[in-house]
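Undergrad: Once you scroll down, you'll see the structures, which are given as structure tokens.
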Structure I
Amino acid sequence: MSIESAKNLASIQNTVLKPQAEDVASLINIIGSYEAGKTIVDEVPKLSLSAQSTGSVYGFGSMLHRLHIAVELGSDGQVSTYITPQAEAGGAAAAVGEVDFTGSVGILAGTLAMYYGADRIPVTVTDAMTVEALTDACVLAISANVNLNISGAKHAATFELDVTSKTLGTFGNAIGGAQISFNRNPDDVTPTGITIATTQPVGGTGLPTIADALNGMGTGDNKNELKFTAIVHGYGQDTTTLNSIRTYVGPGDELTGLYAKIVARPLYSATGDNLSTATAAIAIGAARTTDRANVIFPVAGSKNHPSEIGAQFIGIVERTAKSAAARSYGGQAFTAMDPGDEADRWTNDETTRDLAVNAGISTSIVDGGVVKINDAITMYHPNTIPETSNIYREVVNIRKIRNMLANEKSTFGSLTLSKNIIVEDVAEVSSVKDKQFAIDLKIVRSTHIALIKAFVKKAWLYESAFAIANLEVALRSNTDGFDSIIKAILSGVNKISDNQIQADISTAVLQ
């Protein structure tokens with residue numbers, strides 16, 4: 001090979017580039033309230049590098065901090081996360097409960113295992129401790145864990161332990177069942193001489209208006225400007241909240257919201273549920289048949305906060321989608337999730353799970369004490385769409401749709417901006433200068449075909465032959481653009497494996 005001197009070269013060749021499908025990056029937006037007294041710019045999304053950073057900025061143990069902790073448990077810290085802060089609602093009140101140790105006598109040393117939700121709070125107990133000293137020890141133990149969403153204080157007159165949610169509003173009511181409990185684990189033993197009477201936290205009222213935070217993500221053609229793929233919030237199954245998210249994303253099968261043609265950046269949201277019966281969850285799903293934006297994910301009987309269940313669920317889904325967008329989420333395990341008592345686990349019953357899924361409710365399953373995702377679905381299930389044709393049912397399909405829309409916009413946005421001369425046949429254009437800006441029907445069609453094949457390679461589509469054969473591309477009558485329709489089948493989700501073994505003890509068949 002000869003050595004060449006330095007030179008400056010330039011040339012042009014008309015080439016139909018073969019598009020490669022690119023995965024949309026996972027990006028989570030956490031919406032919630034923060035510690036009172038903080039100087040914060042509300043409803044403006046800001047990147048947070050970690051849950052620790054969120055705690056430092058918005059308050060340790062605040063709603064935003066708790067939700068970010070849960071997201072990180074699910075995502076393993078692999079997904080970029082933004083925070084959209086909201087001030088607590090005007091006139092909001094905190095949930096308040098108490099623990100009464102009156103009657104405790106002859107106390108012996110040990111460890112009192114107190115729980116708030118699924119968080120264990122070990123309290124050091126000494127011999128002959130007084131009720132007042134025991135309450136002081138509980139206050140000290142609570143304050144030692146800044147991640148808790150509660151503060152503890154001793155009642156001056158009666159020495160009861162007053163427990164108050166750090167977050168104002170319904171968040172403090174929502175753990176479900178006994179928020180404050182004792183001896184959740186088999187090796188927990190209440191020290192001798194301690195008598196406990198608990199009044200569970202109640203009275204939390206007030207919710208921020210999530211529509212304001214959604215508008216902070218962009219409005220009009222700039223909706224979801226930062227390209228979030230999922231929303232986490234701490235407002236539970238509040239109807240106004242769910243409706244606002246549905247409206248922002250776009251209800252039904254309409255080209256509105258984030259599904260509008262000019263936007264094409266859909267996302268989903270999820271909140272958890274820990275009710276020990278299926279009835280309430282099913283009722284929510286049954287009433288939201290056109291909701292392709294919201295997910296309800298139950299872990300029946302769990303002591304984890306329902307909003308934190310939803311946050312960890314989204315962390316798992318987004319981590320999985322980041323590495324393999326077409327992969328379903330069934331069997332994915334939660335890192336730290338209280339499975340609830342076995343008697344409460346309606347999700348472990350196949351018949352009840354089917355009822356829930358038919359109503360648009362996702363399901364979990366407990367396997368060997370570990371909570372796992374069983375079904376990850378939205379609540380979209382209108383009677384007008386056959387179940388076999390429901391493209392918005394599976395959460396994984398939302399990601400496939402999002403990815404394909406992003407690639408269509410990226411590819412044809414490039415063609416629209418750089419190739420602005422429409423001709424019948426680019427080959428007939430002789431001018432090199434003009435040829436580089438020319439486009440024809442064949443180029444548009446071949447670009448679509450290349451995209452279809454790329455989508456199949458990514459396993460977003462089931463096959464390519466039908467999609468290519470039924471591809472429609474037409475030039476607009478006034479030659480100002482092209483109209484195209486791709487008819488395709490999304491790749492499936494393997495949810496059922498029915499295997500039968502037929503056995504006999506006779507060896508006659510072997511003869």
Structure II
Amino acid sequence: MSEKVVILGGGLGGLFTGALLAREGYTVTVIEKNRTLGGGLQMFSRHGTLFETGMHMLGGLRPGDSIRKICDYLGITSQLDIMPTDHDCMDSITYLSDGKTYRIPEGKDNFVDYFSKQFPHQAINIKAYVDKLYALTEEVDFFYLRHETGSIFNHSEEFIWPANKLIAHYIDDERLQDVLAYMNPMYGGVENRTPAFVHALINVLYINGTDRFAGGSQQLATALVGVITNHGGEVLTDEKVTQIEVDDNKLVKKVTTNKNREFSGDIYVAAFHPCALLDIIDPHAFNKAYKDRIMNAPNSYSTFSVFISFKPETFPYINHTCYFQDDYGSVWSHGDYDAATWPRGFMYMTSPEHNQGKWATKMIVNSIMKFDQVEQWSNTTTGHRGDSYEQWKEKHIAMVLRRLEQLHPGIGACIDHITASSPLTIRDYFNVKDGAIYGFSKDCNNLALTQLSIFTKVKNFYLTGQCINLHGICGVPLTAVNTVEAIERSHDIIDRINNHYQMLTNS
């Protein structure tokens with residue numbers, strides 16, 4: 001009989017871990033608190049328009065890339081409607097201070113050539129900088145689905161420099177330093193804290209080529225659920241785990257849900273924020289030092305998101321992600337709130353539909369915001385936050401729209417409906433402390449604090465998800481592979497994934 005695995009949380013981490021384990025022959029049960037599966041893959045509907053909640057851009061899905069190999073191994077690639085962004089402009093960055101828009105192409109050589117033309121006096125430095133980005137990613141074996149050869153503490157000196165120090169080491173033009181840090185909202189970048197390797201991994205991932213889900217990110221969740229159920233597993237929604245019972249031998253015996261149902265297995269995996277885990281697991285499961293470490297670990301910032309539905313055929317579809325900044329020199333401080341100048345920067349995108357045509361149907365705008373801006377409503381729940389909160393939201397929607405109007409004059413007349421979410425929404429929707437969009441914030445000054453192991457002191461209980469290793473479409477599936485390795489006590493799954501891909505390419 002196959003071993004039974006109970007996975008707590010049906011987000012990206014839980015579903016990839018569950019699908020891989022099901023493919024390996026385990027009997028998998030996934031328990032998700034929300035009515036809709038997927039975590040950041042979830043979509044919601046407003047006025048007939050479907051919006052993504054988190055997974056807007058995709059890296060690692062081109063042929064030969066690590067996430068593509070995993071999807072091929074699971075047999076789901078053909079179920080995904082993937083749309084590449086423009087080859088000659090994967091991202092654009094507009095500075096209102098000088099009206100300059102940088103249109104950044106995909107591909108390492110193209111990236112170097114483009115910025116060398118924009119900043120010719122920095123050409124040699126730009127190439128050295130980009131070469132270093134790629135060299136740093138080579139130090140991370142799991143990024144390339146290779147067997148791990150060392151720990152995070154056995155790397156080059158630059159590996160754990162602050163990201164801003166790495167940029168400044170190679171680039172002495174302050175404007176270019178700011179531009180090259182533009183992806184900071186993609187990884188929760190914090191000046192003098194975010195490690196250079198995080199900056200390198202995210203940048204290289206997207207420089208190599210970005211894609212989008214045409215028709216929305218929920219399709220990936222649906223495909224992963226199909227793998228689990230087709231291999232005899234089950235995926236439950238609207239069922240919140242309220243207790244994890246651990247016996248005196250440090251083994252999980254069972255979990256109980258809000259519906260008073262009990263689930264038992266041989267192996268258990270938590271795929272949600274570790275701080276939320278401490279609220280439901282037996283108090284004696286972890287020692288005080290471990291619990292203090294989790295509770296004191298810094299969390300990434302959150303975001304204020306505006307969701308816009310357009311009137312038909314009024315606003316053109318943009319096939320790349322757009323970044324806006326008020327001026328140079330503030331890319332690392334967008335989280336510092338000032339009511340007079342917020343937002344000083346944000347990213348926005350027109351998400352594609354199936355068979356996307358000339359016109360956009362919607363836009364999503366994400367502005368960095370720390371949780372302290374909504375602290376006064378922290379004891380409220382969705383739909384019951386009061387008039388003051390709704391007025392606060394409307395005020396901040398207007399502030400975002402003012403910036404959009406500067407970037408795209410006349411966009412206001414194109415808008416049909418508009419809604420917004422705050423750090424409170426993210427906190428409650430994804431069950432993450434302080435609405436942290438990327439879980440724990442990696443700190444190069446104390447990597448051990450936020451580098452949690454997949455293993456725990458509870459022998460049959462493991463961790464997965466964005467608080468382990470790296471977040472996002474790349475980090476979370478790769479961490480799922482690591483979790484399967486930990487459960488199987490072997491690295492064979494990496495070989496099976498790579499061999500399967502090689503067999504596909506040779507056929």
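What follows draws every value from the coordinates through simple rules; no lab data is involved. Just so we're clear, the structure is a prediction, and the values are computed from it rather than from any experiment. Cβ atoms are built from the backbone, for glycine too; each structure is taken alone.
Undergrad: The value -10000 for helix-only ellipticity at 222 nm (-39500 (n - 2.57) for each DSSP H run of 4 or more, over all residues; to 500) was derived from one model only; which of I, II is it? Mind showing how you got there, number by number?
TA: Values: I: -8000; II: -10000.
Only one of I, II returns -10000 for helix-only ellipticity at 222 nm (-39500 (n - 2.57) for each DSSP H run of 4 or more, over all residues; to 500), namely II.
Undergrad: Moving on to the next point. Taking distance in nm of label points 7 Å out along Cα→Cβ at positions 256 and 288 as the quantity of interest, name the structure among I, II where it is greatest. Intermediate results must be reported in sequence, preceding the final value.
TA: Values: I: 1.7; II: 2.7.
By distance in nm of label points 7 Å out along Cα→Cβ at positions 256 and 288, the leading structure of I, II is II.
Undergrad: Computing Cα extents along the principal axes in Å, for residues 304-351 alone gives 36, 25, 15 for which of I, II?
TA: Numbers: I: 36, 25, 15; II: 36, 20, 14.
The value was obtained from structure I.
Undergrad: Looking at structures I, II, which one was mean count of other Cβ atoms within 10 Å over residues 104-111 calculated from, given that it came out as 14.4? Please report the intermediate quantities before stating the final value.
TA: Working: I: 14.4; II: 17.8.
Working through the options, I get structure I.
Undergrad: From which structure (I, II) was volume of the Cα convex hull per residue in Å³ calculated, if the value obtained is 151? Walk me through the intermediate numbers first.
TA: Values: I: 282; II: 151.
Of the structures listed, the value fits II.
Undergrad: Which one of I, II has relative contact order in percent (Cα under 8 Å, 6 or more apart), as calculated from the coordinates, equal to 23?
TA: Values: I: 15; II: 23.
Working through the options, I get structure II.
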